[in-house]
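Asker: Below you'll find a set of structures to go through.
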Structure P
């Protein structure tokens, strides 16, 4: 086989791995959207579809790892190509965890059924989900376009998610102090908000993997964290 044919086959293999990552990312993005919608509307059927759909996300992670391992064994990629393959594996692991968080959010929909309604929190959580969904979209775009600038934008956007989480945390405390009937639903809602905040962290970590893939080095500055709930006075 000529060197040209080998190069073309290698490129096809790389594109195949990249396509799998994008497919997995699309399913995860859809899971986040549907989990948030199911929560806000109390749609148990939609929540169940999110839970069931997580199996397909898990299968894709396995498929990506298998394809990446095979590519490394057969093609022995180096430099930028190797970083792309490694990034694909790390992104698939991150996406699988994000899918798990979306599934956990969907599970809470049935738990919250019949509990005290906490005004405005459903819409606030959906806005928070929308923010991490946009982060995920930009992260995937940065991966495809090899765009370290866009990946850095994703990295910095995480502080907005942290601020939204901190605000909700304080609201939940206020609601619980005002009416003991709010304690149970607010505890579940806080769990959901924390899951979304963790999704933001995972996507940020994936964006850092993209930066490494493109530049061959990790970001040299710490990202700003705006989650103040673990600091003294957070509930004041």
Structure Q
């Protein structure tokens, strides 16, 4: 009975940024449990381009592939002190990390409401709670996503739609492998994690599967930390 609740057969899942890293691991897990996964990267749709997002969803609608499950995983980040952060870069991070998520939610909502079932998931960041000193703008966009989740959750819960924030900590991905591989910086990072280890992309897959399936039907408006205890106080 419990195993069946994780079954995603017949569901269409769109996972942004799903050709590598955490997004790929989530997409792979969804496929393993029966979903049809739409893989996304910037070549498929540039989330920095508002018009491209609508064009992408128009094409999905024409093909009858509007998502039952949306995982807003793709994001961009720049490590620049806040005092020197260029406004054009800040605007791009706000567009890709927050406004694109909002627009994708808007496009997915009508189908989910009509069928009384839907899953909206954002992939946040431990920076929401422990901002990196040189990633204040990125952290702010992720905190905005979290507030969006909580703001929408109560409004759509009765329609069979859940919306949650999956919040990774330090993951060994293409984005982080250089710094984590540094013989000085890498051990310093892992020493600050209560588990004394970083995560692999697959460590996010089980949590995403829970939130995307009927096994997690009673979880909404929540932030699920997958960070090895990094965000814990103390």
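Every number in this text was worked out from the coordinates using simple rules, so none of it is lab data. Owing to the predicted nature of the structure, the values given are computational and were not obtained by experimental measurement. Cβ atoms are built from the backbone, for glycine too; each structure is taken alone.
Asker: Consider the structures P, Q: one of them gives -12000 for helix-only ellipticity at 222 nm (-39500 (n - 2.57) for each DSSP H run of 4 or more, over all residues; to 500) as calculated from the coordinates. Say which.
Answerer: Considering all the candidates, the number was obtained from Q.
Asker: When mean count of other Cβ atoms within 10 Å over residues 65-72 is calculated for each of the structures P, Q, which structure yields the highest value?
Answerer: On the way: P: 16.6; Q: 23.8.
Top value of mean count of other Cβ atoms within 10 Å over residues 65-72, among P, Q, belongs to structure Q.
Asker: Now, a different point. As an exercise: log10 I(q)/I(0) by the Debye sum over Cα atoms at q = 0.10, 0.11 Å⁻¹, calculated from one structure in P, Q, equals -0.51, -0.60. Which structure is it?
Answerer: P
Asker: Taking 3.2 as the value of distance in nm of label points 7 Å out along Cα→Cβ at positions 57 and 81 derived from one of the structures shown (P, Q), identify that structure.
Answerer: P
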